[in-house]
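Listed after this line are the structures, all set down as structure tokens.
A short reminder: the numbers here are calculations on the coordinates, not readings from a lab. As the structure is a computational prediction, the values presented were derived from the model and not from experiment. Cβ atoms are built from the backbone, for glycine too; each structure is taken alone.
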Structure I
Amino acid sequence: MAEWLSTHFPPALIELFVDSLGETLVMVGLSGLAGAVLGIPLGVLLRLTDRGGVMENAAFNRTVGALVNAVRSTPFIILLVAIIPLTRLLTGSSIGTAAAVVPLTVAAAPFIARLVEASLREVDAGLIEAAQAMGATHTQIVFKVLLPEAVPGIVAGLTITLVSLTGYSAMAGAIGGGGLGDLGIRYGYQRFMPEVMAAVVLVLIVFVQAVQSAGDWLVRRLSHR
């Protein structure tokens, strides 16, 4: 077994594998965080301005909703290419791990926004009405009623987003974004090393399972607080 590993995975390749895994973690982690920072407020805004919301504004809601839907419906590989000018503006390059974070964030933010909006819809309307009856401001309703009640659903949505970003990061890696996707293409496909491709797929599966399990555990904890 040791001989087989040393033959198919020499130290240099193992080191490259570890570096690629680190790049994938950076891409998924940073884009997930940035997507949440942008997407959660956007989802809250969509819910507040929706029909029956405390800040109902049909025109604003339809306009923002259309933009969110437009980004969500764009295939990631096309989005990746379409926003290259923005990526270069923000990072100075269109390739590499840092550059891949930009399109990943753009893809994640509207996805998170819709998941947050759906979670907020599940909050009992009676709680909101009670808060309004007691004179709560819009800010108080958001931070003391809507978000606390929707936390389990929001965490579940963020978990789904991280899993999706893992797949997107592999796609970004295939066109110069680095990470495990880049490793799989350069060594597993272009250099005819199927064992490398298999190892990449296995690691991605394990990573996704770990993220999903951690997310499910956190949701259960938050649901029984």
Structure II
Amino acid sequence: MGELLVIRHGQASFGADNYDKLSDLGHRQSEAVGQLLRDTGWVPDRTITGTLTRQKETLASMGFEAGDTHPGLNEYDFQNLLDARYKGAVPELVKGDRKVHFRTLRETVFQWQADEIEGPAETWANFTDRVEAARLIACAEGAERVLAVSSGGVIGQLTAASLGAPHKMMMTLNLQIKNTSITKFVFTKSAFFLHEFNATPHLMSAETADMLTYS
């Protein structure tokens, strides 16, 4: 069976003018997970990321060469969902308070899944379709060890779909996923199974425990 390791990108630049880049800590997290894979002898036959900068920077800091890109591995556009939900008048507290931000994220995604948000740039059905398209390309013939770098929503959806779980489970999983965590799937031409979820062995020592983040 083939192995697909999906890494969530390192810590991004929350609160900065450009969120879509790694923080200094994000680069260190990425270096740590890349070193772990090499130390355990796991070297990919294929690499693939979304088109987002934070995903590409994660792969580079992991120390692996860039391969394919596929927009199906990109995160859903939460800012667009917020704008659509609040008709462009997003409350300031949602923008600036992390606790309120993530509570609103959960509520908004549930509304999106239920088609209760009018006029989003991407529908829930389109999101799930593109994630599945990226999965098929990542798991195409020609590689036994595939390394993908993606984002929390995509990883949550890949995991929920592999388990046949209800749509809402995607968001429950999404909010648990740690930066540079490893989610492992095994696959054949006709099967795709979850093997390991949200693992961070590279952040479990006394020296690295303070590097653990979720955004």
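Details
- Parent structure of the calculated result 17.9, given that mean count of other Cβ atoms within 10 Å over residues 75-82 is the read-out and I, II the choices: II
- Source structure (of I, II) for helix-only ellipticity at 222 nm (-39500 (n - 2.57) for each DSSP H run of 4 or more, over all residues; to 500), computed value -13000: II
- Each of the structures I, II was assessed by volume of the Cα convex hull per residue in Å³, for residues 11-138 alone; the largest value belongs to I.
- If relative contact order in percent (Cα under 8 Å, 6 or more apart) is computed and equals 31, the structure in I, II: II
- Answer label among I, II for the case where distance in nm of label points 7 Å out along Cα→Cβ at positions 123 and 147, calculated from the coordinates, equals 3.8: II
- Read-out Cα Rg over 2.2 N^0.38 Å, computed value 0.99, structure in I, II: II
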